[in-house]
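Chemist: Below, each structure is written out as structure tokens.
Each value in this text was obtained by applying a stated rule to the coordinates, not by laboratory testing. Source: prediction; values computed, not measured. Cβ atoms are built from the backbone, for glycine too; each structure is taken alone.
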Structure 1
């Protein structure tokens, strides 16, 4: 990852059987209830409800590569209002790597929760029932298709997800994404 003077970045990866990941880390109905409470539900192309059954897509693959990034701000008391600004360059770079791997391995990538890094301040085209402006770059998150990211980060990457308190970011921020693909080894 590209050095950033505003934070330190550590990258973690794990590769496991897609079947194992689906069976032990996916609780779609449970996590969909949280998605429904989010103000982005049905308002962004990367958010549920999706126009397809994700299990029909991920079920075609035999492996999944989980990628996690731990972003530690250099500012000890970063306001939550500045988190997106800090994460955007990290997210963009990681998404480029993820999409390149998707193409190389002929797989299916799942990106990040949050605001779209490609549309900027422009509202998502889903609000006007129009197609995504960047379908070549935007992917739903693992959470959007029912995966437990806290368990994924902890069990597979050894990262404990931290939460902000009193309007400030936690000690570090965690991004988790994945790539389902067929491993032919």
Structure 2
């Protein structure tokens, strides 16, 4: 049998799911569409935020790796900088020693230049020792007169002070007769 309800729309009883005698109203199509759109937008928003967080994480990991490499490079440069500082100290010490040698180098040259002018023709120097404050000179001559002349030449040069003879020996057994001597003096430039 077919039933037809001829009652106006407002008075018709709605049929649908009911709970304890309560009937749930059906939603209009526009409201259901609105909820579907809100749901899709919410899913898209959560998806976009997840994607942006994942990409941010990847970017931060890449930046962290790049920074770690840069730190390693800078540590290597810093280590080289410490080496450079140590090398600089070493070079400065070497320069200081060289400067001291160069300053002290003039004295022997001047001393030998003044000394050469005082040696007579018949006298030979066999040992010349510079002990800082004093000079020790050992030599051989044909006569004691040559040794005396040598000592006078040293005194008259004005650059050698406190000229003293320590040893003077004459060997009469050899021909020609040779005199060996040892003397000390001080050089003042």
Structure 3
């Protein structure tokens, strides 16, 4: 369903399970950035009323996820650590096209967001099946479903705003590029991406 061309190395879930404080910290900041991204889309493209109406509830949901991750940290007497550079998102950002019409620019940002949500969904599925902590397994299963919905929302909006044929072609380019990025990144269990 997600279309990712390269699955996550299964060893990632084992590494993440050994770095609970780090993975939860990174996850919290991912949710914070997702909130900021949703707000930014609304602020920068208010004329796309349908997009604004669909993305607006996402702001509250993503911030709610941030708070849920903080609760998971507190339950385990763990601390929210410092935010670290997200090499995955930074690499994807360099692939984003600049210029063009406002519709093309918005569609590009929506594809960028859809891809991040797709990879998060895939990773949360791995955690929901492999992590030893039973509560976290359930936690990540619920978030996996939510991330899948976000992925679909962003992709559907991109198709609507950017045009189906043009956007499908560009989506394939994004998927191919993302697979190359995944091949180059070091396998680390302390990061969601």
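Chemist: Given -7500 as the derived value for helix-only ellipticity at 222 nm (-39500 (n - 2.57) for each DSSP H run of 4 or more, over all residues; to 500), which of the supplied structures 1, 2, 3 does it correspond to?
Modeler: Of the structures listed, the value fits 1.
Chemist: Separate question: Compare distance in nm of label points 7 Å out along Cα→Cβ at positions 92 and 140 across structures 1, 2, 3 and report the one with the greatest value.
Modeler: Evaluating distance in nm of label points 7 Å out along Cα→Cβ at positions 92 and 140 on every structure, the highest lands on 2.
Chemist: 0.99 is what came out when Rg/Rh (Cα atoms, Kirkwood Rh), for residues 84-171 alone was calculated for one structure; which of 1, 2, 3 is it?
Modeler: Matching structure: 1.
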